[in-house]
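Next up, some structures in structure tokens.
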Structure 1
Amino acid sequence: MSDEPARRSVGPIELFRAFLVIGLTAFGVAALQDVRSVPVRRGWLELEDVDEGLGVVQLYPGATMMDLVAYVGYRTGRIRGAIAAAAGFVAPSLLLVLGLSWAYVEYGALGPVGDLLVGLNAIVVGVIANVGLDFAGQHLRGWLGAALASMAFAVALLGGNVLWVVPGALIIGAAFMAPRSSREPRRGVVPVSRRRLALSLVPAVVVAAGVVVAAVLPGILAELTVTMAKVGAVAFGNGYTILPVLQQNVVDVHHWLSLSAFGAGIAFGQLTPGPILITAVFVGFVVAGWWGSILAAVAIFAPSVAMTIVAAEIYPALRGVAGVRGAITGVMAAFVGLLASVVVVLGRQIVEVPAALVLASCSLAAVRLLRWNLLAVFAAGLAAWAVYLGLNGLLHR
């Protein structure tokens, strides 16, 4: 039977190149702007396919943005596509954080990183605000959708356990937000192929075997690998929600880094494009050098990427089930609230700097009204911020 995973098949090299550009030009959650638009613009998937993937990847642990990249890669290029897309997305930030980690270990100074982060966060606020507005228009359906978004926003903002947000939205969506019309088209429903399902399980088996081997081996590299894999396998959400779990393991449990050193790693993760959770590279470098940094990056992302490959194979067979579609609708509504909370949290860091608020507003206008791509937005924004710092002196002097 014919398969309908994508509008056209895409080779791993093309996927690697496309997501390499995204990983080089987008910061943190702001990458969602391009991760949604690039596959549609290139004719790989429809926007609804990508947004469904965003709903699916929130149903299990792992970094949301990395898993969405792997989902798009699998739907367009199967296992090789998922690995190529994930590798391309993480490669730029991995190399940049490696360089920054070496400089930190050698010289131990952050310099003006804190001042640069204020401007970077301002740009990210503008970009995420635009994505949030788009999502609100597309995925807030009726009073229940608005209520779920408000609930997610309140829980995240008040410091509640966001791990309960997604399961709660899933249950409410499945029970009360499923489509009522039986005449709605069962778009792209594909029966599960036993062969493809078995193949999709191979990466998960390889990752599990690697973690088991590392768990019985002695040495700091093995311990680092197991710790990072554990964080990547149990923590939900974006980098901002997973970083506290990583901090607890690295600072409080293993005492590998001081709190101030871990803060430097967070700064490097924010200062470089790509996933925020790339802070794991900094931790790995400080703990065990070059090999430690590479193993830490692979270990923290591999479990959820493996889960994504299985989920991306199964979901097209389930998307015609009304309860499943309702669950995705509920999760997407909650995600609108989570995006809004990210805007507010980052906004708190710039609210006392009027120039940063202006930069955030200009970034929002550039993306939403002028339709600039993210490379232009970040390049122009960071250049303007550098000029501002040069003319007015560093913020903390």
Structure 2
Amino acid sequence: MGGPAEREPWYYRSVYRNWANFRRFIRRSLFAPREAPYRLTLKRAVALLSFCGLYTVTEIAASLGFLLDDVFAPAYRQTRVDAPVFIIGNPRSGTTLLHRLLAQDTETFTTMRLLDILFAPSVTQQRFARGLARLDAALGGPIRRTIGHLDAAAARGNVLHSARLLAPEEDQFLMVHPWAGLAVWHFSGVLEEASPYTRFDTAVPPGDKTSIMGFYASAVRRHLHAHQLGGGHTHHYLAKNPAASPMVASLCEVFPDARFIYLVRNPLQMIPSMISTLDLTWQLLGSPPRRYAGRDYVLEMAKHWYTYPLERLAELPSDRRFIVTFDELTRHADTTVTRIYERFGLRLSAAFERTLAHEAAAARTYRSSHRYDLDAMGLTRDQIQRDFAAVFERFGFSTGED
């Protein structure tokens, strides 16, 4: 897909922002309804004030970077996005594992790191970051070591998701900039605002969809252009984004040759893991009045994400879709990736084959330390099996205790 500038409204080229959403976030955070899964405690107030301060500084820099792109790097608007690959599926289904595995094939893919997503979404900022990295290397790497220590501290004791500034990350966090996506409501606990984004293609108003997808496509073009300026030679953008599961139709409109890898995990594992993850996130950001307040929200979201993406993918040619289970990926990562490359017509280099063999062995021995209690969540195995019977039948998932 190309990126003809004449079809881009000016706010895609600078930065589209939904200030009404942001004002609503502040209002609802300060004056939360009693039934909300969060309370305005001192802990949440400190987290909110800290975030707003960081967000203000970050967005001033991002806005300046977006505007400077039009002056010093206008060619990004013509950068082609050819056959991007989107890794989708319910959260806690192996999307991170597959993303970080494929991202190691730098001859084929380029992907966004958390640093790029949050702090350097513009070409100008990425140029600056690259220059700073060269200076840091010449000085012995003090900045990189500091980032490494911060990443290690953030990951210590985190059994959920090891987010690191210099590691590949899900690009749904780009939507923090326009304040118009699932992440900003989902993780802050304002679930009634998050719900439309869990059914993006069918529930988000057309005007909002156009603005959001326009901003996202522009961000991808900027990344590819900055990557090429830095000497990169890859051609396929790689995105891991569970929140894109309800956006398959919208992504196909913006990227007509997009390809998708859909990961699916046994609901008996995925459902409690996601409920627990959401609960732990809210505990970090505040003081929820009750445990597992997101249970019903997760159940409804999962029902849609287990069915809608598969319906849309069935409409695409077979060489643009690949469906794999969590167990297949973790037990046979090397053969799974080889099949993906064969389906999409990609070249598997000898160097990446060696990487695959090593990573596949590590995946087979990995055991998560994340534990959860169905009874405490108000769930039973029978209820999950009943609510997701079609998923168990289609993929032959076990209903046993293992």
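Overview of values
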read-out: Of the structures 1, 2, the one that -16500 was derived from, the read-out being helix-only ellipticity at 222 nm (-39500 (n - 2.57) for each DSSP H run of 4 or more, over all residues; to 500); value: 2
read-out: Which of 1, 2 leads on mean count of other Cβ atoms within 10 Å over residues 100-107, largest value; value: 2
read-out: Comparison of 1, 2 by distance in nm of label points 7 Å out along Cα→Cβ at positions 212 and 308 - largest value held by; value: 1
read-out: Winner on FRET efficiency 1/(1 + (r/R0)^6) of positions 164 and 260 (r between Cβ atoms, R0 = 30 Å, to 0.05) once structures 1, 2 are ranked, highest first; value: 2
read-out: Ranking 1, 2 by mean count of other Cβ atoms within 10 Å over residues 76-83, the structure that comes out highest; value: 1
read-out: Which of 1, 2 yields 3.4 [distance in nm of label points 7 Å out along Cα→Cβ at positions 180 and 196, calculated]; value: 1
read-out: Relative contact order in percent (Cα under 8 Å, 6 or more apart) - highest-scoring structure of 1, 2; value: 1
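Coordinate-derived values only; no laboratory data. Note that this is a predicted model, so its numbers are computed, not measured. Cβ atoms are built from the backbone, for glycine too; each structure is taken alone.
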